[in-house]
Each structure stands twice: as C-alpha cells, then as structure tokens.
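Multiple structures follow.
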Structure P
Amino acid sequence: MDFTSSVEKGIGYIDLSGALPDPSRNKEKLFLRNFSAADLYEIMKRVKLIDHLQMRGLTDIRVEIDIDDAYIHYLKLYHQDINPDSILFDLRLSESRFVPDSRFFDDDSTTAYDMIVIEWLSAQNPFHTFSESRPQLPGQKQPGLGILNYCFEMMYIVAREVIKDGFLDIPDHVHGAVMYSKKFKFFDPAHEGALRAMMRDLHRYSLADISWGIITRTIIEEYKCEPQPYEPSEQVFPVSDRMRRYFNSKKYLSVYNKYYKRKRFRFEHEEMVKRRQKILESKSIVEI
C-alpha cells in the first residue's frame, strides 16, 4: 500500500511544528519524542507484526527512526540491510492540532483535537511480484505486506502513550480510504455514509476494480445519476474518549444514516475495463 496525506485539502488544520522543541538539541532522536527504535521494535513484537513478517521470510528486520527540520517523524523497516532496495515499511508522522468547522457540531462552538497526522505510509514487499489474486493498485509500486491491521494496533498504543485524540489521514486514492475504513472514519459524516454505501453495493468487486471505477468515472451514484467522485478528506482513527464521542454523537449518526440509506451505486464494469486500457496505453499505473 502507498498512501499520501494532503492536510491542506481538508476541513481544518493548524500546524504545531513551530511550537515543538528543536530536535537538534536532543541527544537522542526519539520517535514522537517518546520512542526509541528499540521501543518501537518491542511494540511491533507485542502486536505480532514481527511474527507476521517472519512468516513471510523477512526474518532480519532493521529499524530506523529520524526527525527532519520540518518536524516530520520517520519510522522505517528494512530487511537485512538499511538501503532503499530493502525497505519494507516507511511511516512519516507529524503532530498537529485539528480544528474542524463548526458546522460539524450541534452549536457554534469549535473543538480542537490534538492529532498525529499520517504524512506518508508505504508498506511493500520488494521481493515479491503482483499476482492475479492481488493485482497492482493505481499508484502502487510493489506488492503490499498485509500488515495494515498490525499497524492499526501499533497506532493505538502509540497514540495512547503520547496522549493524542487520534490519527488523521487523507488518502489520495479511494482504495486507501477503503482499506483505512477498518479503523478510520471520515470526519465528515456525509463522506462516511457515501463510502460505506459504495462498499455495500459494490462488495462483489475487487478493490482494484473499485479504484479504477472511480478513476474512469464508471461508478454511478443513482440518486443523481452521475459518476461518483472521490473527494480526499480527513479520515480519523479515534483514540480519546472525546473523539469517540463525536463519532457517536446524534448529529454525526443522523447525517451518516441519511447518506448511507439514500446512496445507491451501480458499476459499469465493462466500460471501466475499456477506459482503463485506454489510460494505460499512455500512462504507467504507478503514475495514476
């Protein structure tokens, strides 16, 4: 999987990097100012991520952490050697305050949430190739590792330790939003309702087909009889009680249910195949 985040596209964001301590003054660089490489390896062992990798023949895992001048925290996993050709996992996080628009709440007040922003997440197996059962997704360079559930468990532990409201991400592709939907929800309940309705109606299609359906405008929303767009927006993995209360609020659930029940989707699959072929005649799938 390969996902990027673009927080400037979203509905609310305040950069806190200028308020954070200068990492160059620290004798030891710590991931999110709390975790050493050894600490993170132990967390990965606890959530069985290391066992999962070892079952796939990736038995010699090297951990590298860093923080750059823009206060982006890096966590990278390698197989055997720390070099670009053997990288398995690349996670980049920042700490930010998320201030949503007041329209999402019952009154005119606003709430600020302390979040960990996923700037980049890539998990790949450079030693495998794509297969018919696991085809290459748009924008994907190499096959995935099947570790997303372990990553979610790790995220929860990390967020609890550093006392954050949750994780925030803005996937650029719809397949990223679908994969994240196991633990993440769109902050905008209308977006969440539309995504879940699409997953309901198109459940027999592969993730790759759905992603191409959005790209080729062949997934039709029947209420408006128009191609369904994918609008990148904040998805949140709630950790704190107050963040979970928002997603369980009457207003959120009311708007969500409205869109989930109203939306109906059909997939013009044969047309998608034709349009996909046309696109791939001039573009690499990695570029899409």
Structure Q
Amino acid sequence: MNRRLLPLAAATLALAFAVSGCSSSSESGTPSEKVADGLTLQEVKDAGVLTVGTEGTYKPFSYHEGGAGDLTGYDVEVITAVADKLGVKPEFKETQWDGIFAGLKAGRFDVIANQVTIDAQRKKAYDFSTPYTVSKGVIVTKADNTDISSFADLKGKTTAQSLTSNWNDLAKKSGAKVEGVEGWAQSITLLKQGRVDATINDQLTYLDYQKSTPDEGIKVAAETKEASEAALAFPKGSDDLVKAVDSALGELQDDGTLAKISDKYFGEDVSK
C-alpha cells in the first residue's frame, strides 16, 4: 500500500526500513517541523464535530465509490464509528498525501485517518491512537508453486517489484533477481504468465485484490515476522482526546465492529 511505512522483514534477514515507497526524506511531518497545539476532548465535544483529514483517492481506505459517489472506505468507516462513540459528527476534509501533515499542523483538521503507520520519527511529532490496522509483508506465488516457502527461498529466483519501493530492497537482500514493474497489477500479470517466480508486497494489497478479484491461481507463500501498524494521528499534546479515542477503538474491537468493517473490505480481520 502506498501510504504506509512498510513493515520490518524477518529478523533473520536483519532488514530495517525507514520510509515508505511513496515518501521521500523531505516528507511533511518530520519532528523538526512545528506542529499545532494539542486538542482536548472537550474542544471536540464543544464543536460537535471531529474534523478528519483524508485523501479520498486511496482505495480501499478512503475513496469515492465509482469515482464520484459518497466518500467511503475502511478508514472512513473506522473514524466514523469512533466519532459516533465520542458523541460527535465526523467532518471530512480531503487533501493530497503530500500536504496532509501540514494540514494537521495548521489546524485544518483534528485527526488524520489515512493509513498513517506509526514509526519512531513520527511519534516525536504527533500523537497516535492505538493501531486499527496491522499488516505484514508477504511473498505471493502461483498457487502450485512448491519451491518458495520462505524469504531464503527467493535466492536465485525472480520477483516482480516496483523499483522505488522497499519491497524491492527486501527482494534484493533476499537474493532475488528483480524484474521492475509499475505496481501490483503488473506484478500479478507477470507472475501468472510465469515470467517471474514471485512478488513481495503488503498483506493488505493481497487481501484487497482477493476481495475484489478472487483469484485461486495465487497464494501467500510466506510472510514477514514483524508487522506494520497504522493508527489515527493527532497534533502533539492531544493526550485526553487520544485517550478517549483509544477507549472508543477498544469498544469497537470488543463489540466486533472493527472486525466487521475489516471483513467488508479485506475478507478478514486486519484490525489486530
């Protein structure tokens, strides 16, 4: 997925990833930049509205059905359910990813709901809720492939990867030969044609594909041991608001709401 910091690889590979495939070292939202003053739960309740920054073009997380329909998606439904628990209405403000952190700092919205992955650098600049999305990296092969069942098995094999993604780095460090592609769709095409042996990507990408286009011809052959976690991002100093949001997320986890939303978009629970 292109808005997330990618997960760490298996410990035996000793790999560390610092930035997402779509982000650069100059990405908005670094600790050196001044963030807006923190928000309180009472301020949100007094306003009666939780203002949410999101892209609106990032399917299946935040998008318009059919390109022009109502705003929907996994993140949209999660934050709407959270706002309901807080007793306020969500108000969505759509913005491009490159400006989303700047919008939070400027006070244009109260929270970002757009698959923001928690990492040490971002934690210095923003407050985060408990995670509502958990995803590992996966090796995808043809369903009848018996040669690949671990990252070590990629040595000498050919994988299809976007050359600007961290999955490309993981493939190379695993000893694979890489065939450069533009994205997931092209990777799967080459895989099914037998022109590559595998592709590495985010588990959510695979689940989204299988939910929208069920394909028995491919499978997950292996996954990373560690996972990335996406959470709601708030201005630094929003402690009591974050505490209330965490309580709401806990209730939504316990009553099965998060699992239900997950199943709608991914066919399984990706919230924990």
Structure R
Amino acid sequence: MARRNLNDLQAFVTVAREGSFTRAAALIGVTQSALSQSMRGLEARLGIRLLTRTTRSVSPTDAGERLLRAIGHRFDEIDAELDALTVLRDKPAGTVRITCADHVLSNSILPRLLPLLREYPDIKVEFDVNYGFRDIVADRFDAGVRLGESIDKDMIAVPIGPPLRMAAVAAPSYFASHPVPKSPRDLLSHRCINLRLPTYGGLYAWEFERRGRPVNVHVEGPLTFNTSPHIVMAALAGLGVAFLPEEEFSPHLEQGRLTRVLEDWCPAFPGYFLYYPSRRQPSPAFSLVLAALRLPVSGRA
C-alpha cells in the first residue's frame, strides 16, 4: 500500500477516535483543512463514506466503524513496539498516558513521579483528570488509577496507596445550627453536598458500614459537584455535610476548620490502585513509572 494511504488510514483512526477534526489535527500536527482534505481523498479512493460530519462533531459510519475495528488496534501495536525499542537506548523515553482523579494526582502520583522525571527527561507523562471509569484500552491510555474495589478483573492492578476511610464532615459553623448526626439515616434531615459520578450519571449514594452491616444513604442538599475540591470548599464554607475519603479533609480536620461525624460508621477499605491491560507489553518508560508509583512492601505510601 502507498505511504500516503497508510498516513491517511492512521489519520482516519485518530479522527474517528477523537470525534473532532480540530482535536485530531492538533494531535497529528497538521491543519484542520489538510486533514479534512485527506479524509475526503481516502473516502474517494475507497468509494465509500467513512465519516459522518456535523457542525459540532464527527462520527464514523457503519463502514467507518468496521474499518476502525479492523485497523485501529494494529496502529496501537505498532506504536507499542516503537515504544518498546527505547529499551535499546541509553535512557528510556516515550509518553505514558494515565487517567485518574485530581486528588490522588496532586497528593500521591505527582510527588512520586517528580524524581523520575528529573532523572529521565525523555519520559513524558500525560494525565486525564476524570472521575468516570474510562475504557483505557479503547481510549488508548497506558493505565488508570482508581479504588481497588472498582477495577475490572481482567486488569493487572498494583497498589499505590494504603487503605482509605471515608469521612463525613461539616464546618463548626454548620453544626452550630444543626444537630450532630448519630446514624447515617440522620443525614436525611441535613443539608448535604452531593457528588455526581460521571460513569453512572447519578448522584453517589453515601456508603456506610458498622459491624458488617452496610447502609447506603441518598442525601439531598443545595450543591452538587462532579469533582472533590469544590466539595471540600463548600464544606469549609459551612454549606452542608460532605462525604469523601478522609485524606481529602485531613489538613482541615487537624486545624479544626472541619468537624468529623459518624466515624464509627466508616471502616477502612482498599485504597488506590494503578491498573493496566494484562495483554499489553509494558514499555520501558511505563515500567519505570509503575515502579515509582508502586506501594512499598511495608505498606507505607
């Protein structure tokens, strides 16, 4: 096949996956008009429409979906093999793409990666801050970071943090005018700050447990967010009760800006894991990132 056809096929895969000529052109390093012209030329040579174009998005047709399934993973395999060749270099290089939540990125992942990135300047790490459960294979991530209990069984999962506990908290000013809850059900009469999970589209049901008895509570309140930093800010402002992993509140609890309640209803559970597909051969760059993030045997973060 002519080199132009290969380039156009790879460009098609990028457009189909990104759903946007603008984003695809930026990734490939060409102008949007040049990319659009390449796709029209590819469709003309094949004699079939591959992409449906609207004013806001681009999506593959049935023929495009079939072509994407047939060739997309082959380009991924080529990229993986090219990355693996860096083992023959004096220093590993390449880009590692990770999807994770913002708190674990700021407080755990970045601090551990800084020494590695200083030692290996040719390694690049791209982060996707996301609370949803991304399909890391389809979205071409090398790995994701999520709580251990939520990871698919066909993934390799490596612990990168100690066990966690949830914490229900509010500002002292809030409890000055509201009774302290004695059980999770008492939260039904409180103003609570909700978290909307992108994966399911619904509000997170607050999960408690005591003596092996789980209790899930669907709370209500004036505010709903899809990221945790704003939940912490709202709790500090006295706008209601918040519920997140206790480490997100730690400095504010220590300094008395937040008050914890229902602590005996919040047992420990498995913490954060880095997970990646079992069938993919890790690149040297990814292996170094994994080693930097892996939780030491002692269990200390």
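Where a number appears in this text, it was derived from the coordinates with a stated rule and is not lab data. Everything numeric in this text was worked out from a predicted model, so none of it was measured. Cβ atoms are built from the backbone, for glycine too; each structure is taken alone.
One of P, Q, R was used to compute volume of the Cα convex hull per residue in Å³, for residues 75-130 alone, and the answer was 105. Which one was it? Derived from the structure labelled P. Work out the source of 15.6 here, i.e. which of P, Q, R gives that when mean count of other Cβ atoms within 10 Å over residues 91-98 is computed. Traced to structure Q.
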